[in-house]
Structure I
Amino acid sequence: MKCPFCNHNEDKVVDSRETSEGSTVRRRRECLNCGKRFTTYECVEKTPLMVIKKDGRRESFNRGKMLNGLLRACQKRPISMEKLEKLVAEVEVEIQKKFEQEAQSRHIGELVVEKLAKLDDVAYVRFASVYHQFKDINQFMRELREILGKRIR
């Protein structure tokens, strides 16, 4: 590691500890040439996940895009931002566990729909109506009946 003060290539690690999230290691270093101390952070390099869209296009996974869709579905619903952030984080972790480099958008959508159904029925129906692109009112009504059937049981 080059010293940011004198550009010398040799240093020693004085202190090393994980950050609170546990995903990064903080190292306090001392330059062997000038004696000044500096801090570095070390983390695992993640391969970006690509999403394969319905039309075959590929784009980088964007958690913000998922969150925006959820925000629209949850508009005027009693769902905190914290719960939505947690849902997005859970989906992101599951995607990274299941898929190494590429994931079909339908797999991601199904995970979101599944988790949203447990969180709020109205938000689920809103999201599902856009995601599933219901062709007609009958298809939409079948979905609603299924939800109501699960509630009554």
Structure II
Amino acid sequence: MSEGPKARPFWETKPLAALTVEEWESLCDGCGKCCLVKLEDEDAPDVVYFTDVACRLLDPGTCRCTDYANRSRRVPSCLRLGPDRLEALALMPPSCSYRRVAEGRGLPDWHHLVTGDPMAIHRAGRSVLGRIVSETEVSADALEDHLVDWPHEEP
């Protein structure tokens, strides 16, 4: 007796704007790259430069926000993504799972929804784990000294 065709996962069948809160949150791969301080080019507003400087709320050991529920109140410049804020995906690196799904590229092999293992992203070297310094340790004048290319790496 054969089992019918396997149902495709929600990220392959639903547009991002139609995801439930639970589905949206589960797509986050936990890379922490959204919490990196970004610099924009004044002459080219579409160009975003990433630094290895992380938001003060990012836990460098877990790559997760230490106060996710209150992050926007505590850090007014926090970039919030959501089904109603898809335009903000342009500020995410190409490896961002939300951006990948929005662009029709699917989830990478190391994503926890594919592997069932939330630590796979760290073993694959696709998170900020071991690569960052806190914004509390870097002055605003020194941010340009912390520019990095690795957030733009494709999986």
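What follows draws every value from the coordinates through simple rules; no lab data is involved. What you see is a predicted model; the values in this text were computed from it and never measured. Cβ atoms are built from the backbone, for glycine too; each structure is taken alone.
Looking at structures I, II, which one was helix-only ellipticity at 222 nm (-39500 (n - 2.57) for each DSSP H run of 4 or more, over all residues; to 500) calculated from, given that it came out as -15000?
Working: I: -15000; II: -3500.
Attributed to the structure labelled I.
10, 38, 37, 12, 3, 1, 0 is what came out when P(r) over Cα pairs in 10 Å bins from 0, in percent was calculated for one structure; which of I, II is it? Mind showing how you got there, number by number?
Details: I: 9, 27, 24, 16, 13, 7, 4, 1; II: 10, 38, 37, 12, 3, 1, 0.
Label of the originating structure: II.
Here Cα Rg over 2.2 N^0.38 Å, for residues 67-138 alone has been calculated and equals 1.27, so which of I, II was it run on? Spell out each step's value before the answer.
Working: I: 1.12; II: 1.27.
Answer by label: II.
From which structure (I, II) was percent of Cα pairs over 18 Å apart, for residues 43-106 alone calculated, if the value obtained is 49?
Working: I: 43; II: 49.
Source structure: II.
Assuming 1.7 is distance in nm of label points 7 Å out along Cα→Cβ at positions 51 and 131 as calculated from a single structure, say which of I, II it is.
Values: I: 1.2; II: 1.7.
Here the read-out was taken from II.
Identify which of structures I, II gives the largest calculated value of relative contact order in percent (Cα under 8 Å, 6 or more apart).
Values: I: 15; II: 32.
Greatest value across I, II: structure II.
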